Structure P
Amino acid sequence: VLLQMLHNLNLRVIEVDAGPEGYVDVEKLTALFRRRAVQAFLTIGNVNNPLGKSIPNEQKAYIARQADENDVVIVEDDIFGDTAFGERRPFPMRAFSPNAILCSGFSKTVAPGIRIGWVHSVNYMRKIASLKYTSTMGTSTLSQAAIAELLRSGGYDAHLRKLRRELAGQIQQMRQSLLREFPPGTRVSEPEGGYVLWVEMPHRALNVRALFLKARNAGIGIAPGHIFATDDRYDHCFRLNAGFGWNEEVEQAIRQLAQWCRESLLEAKEE
């Protein structure tokens, strides 16, 4: 969705690959800053999508410092930060630079239908408020009041403690099933929070665009890899959502996906 939005705004996008640790390649990123090749850095610094990894604090501080020195605006989507599995919630990039624009919301933690978000910026608040007003006019007062009471009463913190435990268990169950059912060579991410898994299928397996169509016709939801890039580099990958819980129906869906993958590999071997 973000790539589509940027395209519709006629903005030039430079993608920076993730390093082996699963978060943005910091040296490649900051080299762009120093060359003044970009004006803004859009990031999910905590529990990124789709790998579920967080940038360590030392690297966040370095990125923030380089951004400030080279007049690069950091726009941070921290929507998954509250779902981190660790004992302490990871710091946002905003903790390391007052110039970062910090965005978050409650649709990933309370309910998808709660379309309540927030944004804070030292330098751009008036402009952001103006854009908000001209684009949506306002937000449901009832939804905002419900979230405010949840925060005030401490109910949100209690909810998060339970949610993190449940999501960690669901992620682990789905990951074990994927590794068990899919053919050797399949790689599955190990997220540090959130509720999605990134699956990288083995060489010569079924093209994920074709797998997506098969899955959709069978009522199985996957996010094909090509929506996460501007090219076809992830056509052997897809994302799965573990947030709906774990049951026999979900396990059967994974078996079906794995069967299609095995059949594809067998056909490729016979050719």
Structure Q
Amino acid sequence: MTTHRIGTRAEWLAARIALLEAEKEYTRQGDALAQRRQSLPWVRIDEDYRFDTEDGAASLADLFRGRSQLLVYHFMFGPDYEAGCPSCSAIADGFNGCATHLAHHDVMLWAVSRAPLAKLLAFRERMGWSFPWASSSDSDFNFDFNVSFTEEQERTTGIDYNFRHKPKFEWRSGGNAVERAFAEMAGTDVPTYHRERPGMSAFIREDGAIYHTYSTYSRGVDGIWAMYAWLDRAPKGRHEAGGPWWRHHDRYESGRNAS
């Protein structure tokens, strides 16, 4: 028998109307936050970042493909990974349709990772994706935007991620069960898995110059994770008391739901 509160339709409607007011306030707060993001000062990019793409070598300017705005998802797929991070992959499952609409609204969406392009494209084909994906393997792009780190940083000084300093990674611990599972799905070990981190960055091009306008990391990417928007409206919510449950979408057992 259910332990959740049961009510009449009238009771539900009264509670729902009260919740609607809170939801409207939340929406207004979201609008205000979006304006604050867009009001941040721009920082000019003078570094000559180079990328490997399906169309050959590309500069940061080339990634705009004639648009004035560029959104980059920092996808966790390091050179020593054999597959993309499961969490980044779950987020990227929502990119295909969005990328098309954005491209017709003066915005290019790219994923960028440090793995060689051949690995990225092979994994993209496996996942059935079509959004553009570039390799930054010959560039400091990931390091400059604080989503990739070295083994030396892990072992000694720690890293600066999500605008906070993180202490050195406890190398011998091997991580917790979730970290081990995600590293295994990515085809690597826990320390190597942690040398990459998720995030997204925004850029604009005006009068021939490129400016960095915004970046967000960690839980900051929840807002572009389409799965979460649905789960937050499901009866049990995200239902993650046991920790992250997702995997690459082609790795769920056949005939079984993902609960």
Structure R
Amino acid sequence: MLTAERNLVFEKIHNLRDIGGLPTRDGRRMKAGILYRSDELSAISKNDLTVLEELDLKMVCDLRTVNERKSRPDRIPPHWEIKEIHVPIHHGSQDMSTFVLFRTLNGNTDSLDFAKIIHDFYRCLVEERKEQVRQIFELVDEEDNIPALIHCTGGKDRTGYIAALFQLLAGVDYETVVSQYLLSNERIAGKMKKTERYLRLLSLYRIPSEKFKPMLAVDRKHLDFVIGQIRKDYGTIETYLNKGCGLKLSKIKKIKMMLVE
């Protein structure tokens, strides 16, 4: 499997990796050390902090909801003086307090269709979160914000979508982008098992493990759906960012040049 050049090893962060270091279709390479992706940073160990500090990050862009951030805040040392920017990019089903989630899981469970919820979530990403996509790309366009880390809770869906957009803009082959997207399943399998047990407990064990699976892993069909929708409506990633998200062509060109060597 093609991966970024640097192997980052953490104890309490499970899905932190460089989204660069990958070959592009024109024979060049997406730069490493520019953009990183990750799951939440709420349980960082001392050793994790040592590795993280070596990345010399200038910005952390948190895609989580307000409730997610309140319950599990990032633990970036203030004296690092890293910009911590909040750009929530989510579906309404995600922004639930524990109480609301408990009530939902203990309501009419027959009507709960997690496969449909995750499909609607991805549809929301590509159709209704264009403003947030523009914000993220504009943040990356600022040289003072690079290197940057983009993360959500599991670092698999929201972060996976944004990482795919950057990789495709840089010219990385789609199949390589898919393999990077699916790598999250390997990286966070243990973490998602704990999430599954937590959700089953909240449901008072009324909902079987199998029913939660669409929410706990990434599936190629979801990335195929959003990228296919972009290509259908806009033709290219560049046109989607420009016409769909309102990102200036000059910024798109500058970001692409920054990402490729």
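For this structure, a couple of remarks:
- Origin of the derived value 2.7 (distance in nm of label points 7 Å out along Cα→Cβ at positions 59 and 203; candidates P, Q, R): P
- Among P, Q, R, structure where relative contact order in percent (Cα under 8 Å, 6 or more apart) as derived comes to 15: P
Since every read-out is calculated from the coordinates, none of them should be taken as a lab result. Worth saying up front: this structure is predicted, and the values here are computed from it rather than measured. Cβ atoms are built from the backbone, for glycine too; each structure is taken alone.
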